[in-house]
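Structures given as structure tokens follow.
Values in this text are rule-based calculations from the coordinates and carry no lab data. Given the structure is predicted, the values throughout are model-derived calculations rather than measurements. Cβ atoms are built from the backbone, for glycine too; each structure is taken alone.
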Structure I
Amino acid sequence: MKAVNCCSIEFHSIAENVSFARVAVAAFASQLDCTLPELEEIKVAVSEAVGNAIIHGYRKQTDKTVRLTVKIYKEGLEIIVEDSGQGIDDIDLAMQPAYSTDPERMGLGFVFMQSFSDRLRVESTPGLGTTVTMFKHIGIRGAKARAN
């Protein structure tokens, strides 16, 4: 699969950048024929992935970097969120509903990511970081689709 368009950004691991990531991905995804509910689902999934990187990956250390890559394909949208933080010891456990390493959290981040994407892949190495890749099937608008 070859990307039609791609955008990569890096930002500090501060809570305010969760909103930035949501808006950036939504603006980039607007090249696709997204419905408003699809855009909202994409924004929630991005918020959860970026929030997890900041809260769990970096344990709220604000001087770290989160990498966000968004790729548009004829078939849809791929979103990749990467951190170089703590990593996840047990991915299967972390993806269980209501599981969280932070007792003040509901533990629904991966549940939302799974619900709002067609494919979710989580790769992690303890001590080295985590990469979350989400894919959502959405078509490219009329003229853009015909041009490809």
Structure II
Amino acid sequence: MEKSIELQLIQGIKQYMDLPDTDLKTYSPLTLAFIGDVVYDLVIRTIVVEGGNAPVNKLHKKVSSLVKAPAQMEMFHKIQDMLTEEELAVYKRGRNAKSFTSAKNASITEYRIATGFEALMGYLYLNNEFERVLEIIRKGLEINN
């Protein structure tokens, strides 16, 4: 993927909607996780849909199995060694953030690790590093890791 294409998408949204540039360090980790959840979900949905046409309930089950907190925790464990110090710091901020909600079908540990992973996805996306998002997800989906 060319860098210019990813920048066109993210910068295009900002320019078209007349959004100001902001310092990502001012965002709370839960705000980063909020957008990161959607970014991760969109990538996973795209992968599943591009895998072939299927009934929506089958697509939903496949996507749900990959985006739930335990799956995100597993993905984080697969990719943690490839993270930079900065990326790991963002993850830790997300993991340690005090959230007033929790996942229905996940332990507190799974939920916190998933929140850290989503914060990382959000940070990378908002930092115009969508190619890095894809690299991390691709590595996390590899079976023989």
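A few comments on the model shown:
- Value 1.8, calculated as distance in nm of label points 7 Å out along Cα→Cβ at positions 10 and 26, assigned to which of I, II: II
- Source structure (of I, II) for helix-only ellipticity at 222 nm (-39500 (n - 2.57) for each DSSP H run of 4 or more, over all residues; to 500), computed value -9500: I
- Among I, II, structure where relative contact order in percent (Cα under 8 Å, 6 or more apart) as derived comes to 27: I
- For 8.2 (mean count of other Cβ atoms within 10 Å over residues 18-25, calculated) the corresponding structure among I, II: II
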